[in-house]
Structure P
Amino acid sequence: MIGAVLAGGKSRRFGEDKLFFKIGGKPLILYALQALEKVQMIDEIVIVASRRNFEKAKKLGYEVVVDEMEIGPISGLYTALSLGDIFVVGGDMPALIPEFIDYIIMQFNNYGNKVCIPRWPNGYLEPLHAAYRREFREVLEVAIKKGMYRLSAIVESSRPCYIDITRIPKEWYSSFFNINRKEDLRIIKSIRNNGKQLF
């Protein structure tokens with residue numbers, strides 16, 4: 001299983017390239033990368049970058065592939081799936097819980113669906129905290145050709161394995177937190193990861 005970190009966003013709401021904005025002395029994206037290193041069921045890690053930030057991503061010391069289409073998370077996921085089965089996260093998710101990711105991957109392996117994804121009681125999905133089988137790339141290709149870029153709708157049409165969020169420990173909820181605006185940096189200071197202060 002490959003851990004894929006999407007790093008192709010334009011960070012418009014943040015005002016600058018948020019993934020390389022330093023928090024606690026290191027780039028934001030490094031928190032996601034280092035969390036994936038602790039996931040037992042991930043064998044390798046790759047960054048899916050844009051042409052714009054490819055060189056900066058390479059300096060972090062991980063394998064980097066370029067999302068040539070740059071049409072949002074869907075093309076980043078499409079690019080990553082060319083490498084094999086993946087667990088995908090956003091590079092702006094600094095509070096990932098390795099045990100939670102292992103749990104999702106175990107369900108993914110047990111059920112054999114093309115996608116295994118967390119779902120909230122209101123039906124909202126977490127497509128950037130999910131496991132995808134390589135075959136799902138064909139589904140994405142068809143959607144992209146039709147101009148359908150809404151990832152959640154595409155996932156739902158593929159009959160995924162759902163992870164009921166109400167059945168997981170509440171301490172794992174921080175795994176979904178992502179930073180969009182600079183104001184979010186104040187929120188993250190209150191989040192604890194495995195009982196420890198994150199920053």
Structure Q
Amino acid sequence: MRLCDKEIKKWLKRKKLIIEPYPQKKLIHGVTVDIHLSDKFRFFYDHIRSCVDLSDSKENINTALKEVMSDEIIFSKEKPFFLQPGSLILSSTFENITIPNNLVGWLDGRSSLARLGLMIHATAHRIDPGWKGNIVLEIFNAGKLTLGLCPKMKIAALSFEILSQSVSLPYNVRRESKYKTQNGVIPSRINKE
């Protein structure tokens with residue numbers, strides 16, 4: 001069952017679900033909470049390496065990823081990030097989210113931005129029970145126009161689905177969880193078994 005706006009407000013008020021900073025009432029509507037873009041970005045250098053072999057060792061993959069990924073760069077409203085058509089960048093939510101063990105979150109793009117070709121998650125739109133931190137956004141410009149991305153612009157919407165009961169291994173206690181208490185724009189961390 002998805003939480004409606006009234007239920008989202010109750011969960012937030014009781015601190016069962018935590019969104020920091022606390023969302024203004026106008027950001028909670030229907031079944032979603034509007035989420036904003038942070039001021040931190042990472043982009044891929046396209047001139048250094050032409051491929052990453054995902055069958056290679058964990059160390060070699062992570063080394064290759066470090067070679068093609070920029071450090072975290074901070075932008076402002078006065079100096080927005082311009083995303084070219086066909087480009088993928090990483091950013092994160094401005095908000096810090098804490099999901100309880102009996103709730104799953106779903107991240108969706110905004111339709112007004114999607115109509116310009118902006119996608120905010122490549123495939124990772126589920127926010128696991130027990131999650132805490134900023135949500136990293138895999139932002140892709142599938143359109144024909146260069147798009148200016150400004151910090152604190154509305155970038156996505158979160159909805160929440162209540163589970164039949166709390167999960168036995170929430171994200172924050174699983175040993176193999178790679179992005180616990182994520183703060184900022186964390187690039188891919190490959191774990192190979």
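Read-outs: derived from the displayed coordinates by stated rules, not from any lab. The shown structure was predicted, so the numbers you read here are calculated from the model rather than taken from an experiment. Cβ atoms are built from the backbone, for glycine too; each structure is taken alone.
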Value -3500 of helix-only ellipticity at 222 nm (-39500 (n - 2.57) for each DSSP H run of 4 or more, over all residues; to 500) was derived from the coordinates of, among P, Q, structure Q
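Given 23 as the derived value for relative contact order in percent (Cα under 8 Å, 6 or more apart), which of the supplied structures P, Q does it correspond to?
Checking each candidate, the match is P.
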Value 3.2 of mean projected area of the Cα convex hull in nm², for residues 115-162 alone was derived from the coordinates of, among P, Q, structure P
Working back from 24, 21, 16 (semi-axes √(5λ) of the Cα gyration tensor in Å, computed), options P, Q, answer is structure P
Candidates P, Q; mean count of other Cβ atoms within 10 Å over residues 75-82 computed = 22.4; producing structure is P
